[in-house]
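Asker: Next up: the structures, one after another.
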Structure P
Amino acid sequence: MGSVAVVAKVFPESPESLEKVKNSIQKEINPYKLDEEEVAFGMKALRVTIIVKDSGGGSDIEEKLKRIAGVSEVQIEEVTLI
């Protein structure tokens, strides 16, 4: 079995909580890549790339991200075999 890259977009509850959410994701998930992305005037989301085993899929990652304090919404954008 191979690995997959799961790309998720994480929306914070408020612009003020972006850094707190970003730090929590780095500690709890240990992402491969973590970028900020403009979504609207003054609003940013986090684009998180995580490498997982092929059998895991993205649903467990989505649940882990949703449980982080300050996260409003999580959208899985891409799941790619690597």
Structure Q
Amino acid sequence: MFDTWWESYEWVSSDIYNAIGGNQYDGFRTSDEKMAAALVYLLTQLNTLGGPTFRIFARREAGGDRSYFRVWVERIRHPLNEL
């Protein structure tokens, strides 16, 4: 989809990252490995600020003649999030 990791990072950080971090969605599926990697990076970074709020999962799935990369989160309760 995107030619460079930077383009993927920029798109992910301005769109799907905010939706997952803002509790609108719990996952994302793409055929672009760079987008999946950027999303995992950003979610991990968010999860280290002020204590974890979710578990992050990632998986490569085969879909016919294409591979897809799925990233999703599972919300967790953390004492720091209760303040």
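Asker: I have 3, 15, 25, 24, 16, 9, 4, 2, 1, 0 for P(r) over Cα pairs in 5 Å bins from 0, in percent, calculated from one of the structures P, Q. Which structure is it?
Answerer: Q
Asker: Quick check for you: by relative contact order in percent (Cα under 8 Å, 6 or more apart), which of P, Q is greatest?
Answerer: Going through P, Q one by one, relative contact order in percent (Cα under 8 Å, 6 or more apart) is largest in P.
Asker: Given a value of -6500 for helix-only ellipticity at 222 nm (-39500 (n - 2.57) for each DSSP H run of 4 or more, over all residues; to 500), point me to the structure among P, Q it was derived from.
Answerer: P
Asker: A follow-up question, please. Between P, Q, which one scores greatest on distance in nm of label points 7 Å out along Cα→Cβ at positions 6 and 62?
Answerer: Sorting by distance in nm of label points 7 Å out along Cα→Cβ at positions 6 and 62 in descending order puts Q first.
Asker: From P, Q, which structure was distance in nm of label points 7 Å out along Cα→Cβ at positions 54 and 70 = 1.5 calculated on?
Answerer: Of the structures listed, the value fits Q.
Any read-out appearing in this document is the output of simple, stated calculations on the displayed coordinates, not a laboratory observation. Nothing here was measured: the structure is a model prediction, and the numbers come from that model. Cβ atoms are built from the backbone, for glycine too; each structure is taken alone.
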